[in-house]
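Below you'll find a set of structures to go through.
Bear in mind these aren't lab numbers, they're just calculated from the coordinates by the rules spelled out. Values in this document were obtained by computation on a predicted structure and should not be read as measured data. Cβ atoms are built from the backbone, for glycine too; each structure is taken alone.
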Structure I
């Protein structure tokens, strides 16, 4: 990557970067929280969650001390709840081992739960000015096309080679902006299926609406060779395992039955609709199908069907908790896996 390319990229970023709340005050804590939330989640979806999270937990100490159910309620709807659990674990570790201050070196950041090479590079460069690359999927895609590189971006060797190439091109006085510019280019212009390759007529105007063309188009080998649709190369994922689940929407008077999931594994420690079990007939007022839903996780698909059962007396099975609609909305984090049944709960 030449100095001309770096200058063009940074000029484009300065004019076209999106207005995102974590860019208003890029402290180490704010950057860390935003980067964890942005993992596998679009920026527009993250914005309201980030604002609410920081308002409720404005410091690392607040995060370290927060009750688990409160934490999950703040995270409700973002998915990948292990991210929230690791945030709290890391915050507690920071309080114990770093006097409540998020470390600035990538090496120390990597020792914290939930932080990998990309997040360590992003936090260190953006919040602390450390010249270290932050290579995510967007950056890998940009570089694969820019250099017409057919290396498999799923491989760690490819990520290391891209990191080394970017480190040589990174301006030491602006590492955070350089990394964010590459990420922004991948998120807004060098899109997976329909890249906006046409070079913008100028870098004036600003705002995401002005990001319709690529500032590196004249340097991009994939664009020149009509290879953008073939890049990046990525190994196919293994097929997801399908799990069939029969659920109950149990109602007694104005309350709904919930069950807490085990402390380890998928959706650990979160609340869910109970699995179907035998209910004594004398307790049942009515029972009717409540529909079907599918929820896709990274490696698993849940194919769910549920029955809605009205009871004349409460029943106990597997530690059920009975909650009102107000309590559900306020206190209980119900994963989006059950969103397909939400309208039939009350």
Structure II
């Protein structure tokens, strides 16, 4: 199956697809029902649904970027996501209880200092991450994410919460996963593309073949491997993500090279002491220097992450709408520059 066809089946939007897969329609309906139960259960536990759109780069036959789109997630994507999460949790809990040598996907509790810094910003919007006696639960973040749904500041606050959270990594010791509010978690479902999954498949196979037992010697051997492979996999993941981000930035810049001079509506996504970043509807982000904001001096407020025009008293905040013109773009430098459109 594919996500597009399953979505058409579930929303009953394509008679041809419904006819083609008629024997399976009831099964897909049941899958949707189960996924919705799991989503509700995770939501009540405090699982963080950041829902930050990813970029989809469209290439021509020569590999040149001809369009940038926002990746749309459908109920079909959500079904697979929920079933994979459940499989991963089930395996992690089972083999943690067996005290097996294993590789877990760990996401630790965020630092108190980071949360305090985030709360300084959230105060301007009337939100707060509640911390009780230096103890933080995922539900505290989930409540804020629920409050901002559908509001102009949703994308920005979701992004800032993501930056506040620690980076997930692989470890040989189970420490739980804060982001999905899970006590046990591992990566089990993709052994053809992730080494930690492949490693634990080997461990699982050995336990299945030997009545859920492993000798002390084997445990020591595989535990040593788990420690080394978890560290190595975490490092390689960082490298892969960095390369992926750079590849997308190059293609975005390549696409925007053809759009110099064109005008777009955008949203301020970040403010720095040097200028601001504005994100377009298609997820492309460009930088506006102070000199391209208008003919005046701007004062940067680090705590509020705002800019104040010295003469006009114009205030720019993260989440504000702004019309821009594409000033320049360079795929060699991975850079896109905008200028603010000032309407008379």
Structure III
């Protein structure tokens, strides 16, 4: 098959990284795959081929005739059998380009988050209803994401299914990371956006730091709220207990070096970082949002109700003091059996074949 993947931006974000990893596995299976990015970016994504960009601006995403035409030209040249739009603005570009420039290739939309979080007004609901009506299949990353989407947009029920995200145990030129063993190392991996709740993370870390100043927080990610987070840490006199990392292509060595991974997000679809942490045998504590409860249970990690910072702190303390080795091993085995991208790619192929037959 010839498959075109559309991503939002060349950036180190879950949706883009997974699309690139998936595409590499599809190529290994004998398919021809190309990726196009809507917006520019500097990330060196895990895909061996060049990723062209439409060079669009997000301020134009509702009236970007030039961008939609560029996408149509790429489609005309590549002649894909199927097109996958991977979250966010990729849905707009795929549908508007198809309707205006009259190409006929089916569209699969990958729903990677919690749709209701982004539907803030009637216009947003109307436009997204229109867009979703014009795709052939919707692949949600978790049962929770599918249920949420179907609730907000009932028209999606008959075209929705779930294929989870997976991970790649990738090796890079990076050497093993070694954090100081004189302190307890807490890691968070996620873009600096409101969805990831860095404000809440900072509040939790402040409570931990008040109990024991030997805790150290490692923050891997980029995003618009980075400067705000840094300023908040400065005002709380916590900068000496935190380190920021940008441009990290492969977070696995950092996760492996940490004592615990924390994820107090406001929303999630099915975060690959939790699967990566489980693969690395690093224990996890996370808020119960989105599809997280589908992978974090009492057998595999520590699931805390959203907003319960006291409960979150307690779980971190207990995990660091007495790691549950059976829980850590169970989580590791679950990822090996159910969430490796090599197998996940086969499930995407099944969907593609069903849509194009």
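Computed over structures I, II, III, distance in nm of label points 7 Å out along Cα→Cβ at positions 95 and 327 reaches its largest value in II. Here the criterion is distance in nm of label points 7 Å out along Cα→Cβ at positions 103 and 231, and among I, II, III the highest value is seen for III. Among candidates I, II, III, the computation of log10 I(q)/I(0) by the Debye sum over Cα atoms at q = 0.08, 0.11, 0.12, 0.13 Å⁻¹ that gave -0.39, -0.75, -0.88, -1.03 used structure III.
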